[in-house]
1. If distance in nm of label points 7 Å out along Cα→Cβ at positions 7 and 71 comes out at 1.7 when worked out from the coordinates, which of 1, 2 was used?
2. Given 20 as the derived value for relative contact order in percent (Cα under 8 Å, 6 or more apart), which of the supplied structures 1, 2 does it correspond to?
3. Upon calculation of helix-only ellipticity at 222 nm (-39500 (n - 2.57) for each DSSP H run of 4 or more, over all residues; to 500) from the atomic coordinates, which of the structures 1, 2 produces 0?
4. Which one of 1, 2 has distance in nm of label points 7 Å out along Cα→Cβ at positions 63 and 79, as calculated from the coordinates, equal to 2.7?
5. When volume of the Cα convex hull per residue in Å³ is calculated, the result is 93; to which of the structures 1, 2 does this value belong?
Structure 1
Amino acid sequence: MAEGTLHIRKNDIVKIISGREKGKVGRVLKVDRDKGRIVVEKANMVKRHTKPGKANPQGGIVEKEAPLAYSNVLAMCGKCNKPTRIAMVVDESGEKHRTCRHCGDIFEDKKK
């Protein structure tokens, strides 16, 4: 996947629109731009068998989130509370903003 094409960022609220987790809403924990995959909190849980180590001295079976394909989720707009595609809009000062396709509300950019 080409770098710069993913409009969903860490801490965005997203809705899963396909797959076995369809309909779930969660917060994005991690974005892998190279593979085009994201990790959503409490979604796509898998079980992993782990050896004893420093982090987990007992070892055993651990449940954790597995990555989902980026195309299987839509961002949730905070204003209209709908899943939406994200539009990139340039304002008068020349800055780019992520906006909702339904209501035009600007998503908060955490860069600044």
Structure 2
Amino acid sequence: MNLERDKAFILDALIFAQRIVDFTGDMDEDIFANDLKTQAAVLYQISILGEAMKRISPEFKQQHPEIAYREIIGMRNKLVHDYDNINIQLVWSVIQTNIPELIAQLETIISLQEP
């Protein structure tokens, strides 16, 4: 396990998750559903968030099972490989529910890692 690499990926994931909230903070579901630029930006952030999670070591994942790694990576895979079947309502639900929860979890992990 390379703790420094894992910490860097966790920090990256936090940045990507915060961008998702920043990009959609003043929107409701209808505005998001009709804003292709914001959708593209958010879908990209979700994709790279999933990639960061994929790179975290198995040992780190075992130490922090509260993170839904498999689901995050799975969503990334769906966006990248099954891009023509993206459910924008599901993406909106993830933005509203799962992303704020993930941000809180990542911030807690980061605060525990600091000396």
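We did not get these values from a lab; they are worked out from the coordinates using the rules stated. Keep in mind that this is a model prediction, so the values were computed, not measured. Cβ atoms are built from the backbone, for glycine too; each structure is taken alone.
1. 1
2. Details: 1: 20; 2: 38.
Computing relative contact order in percent (Cα under 8 Å, 6 or more apart) on every structure in 1, 2 gives 20 only for 1.
3. Working: 1: 0; 2: -24000.
Comparing all candidates, it corresponds to 1.
4. Details: 1: 3.7; 2: 2.7.
Computing distance in nm of label points 7 Å out along Cα→Cβ at positions 63 and 79 on every structure in 1, 2 gives 2.7 only for 2.
5. Values: 1: 132; 2: 93.
Structure 2 accounts for this read-out.
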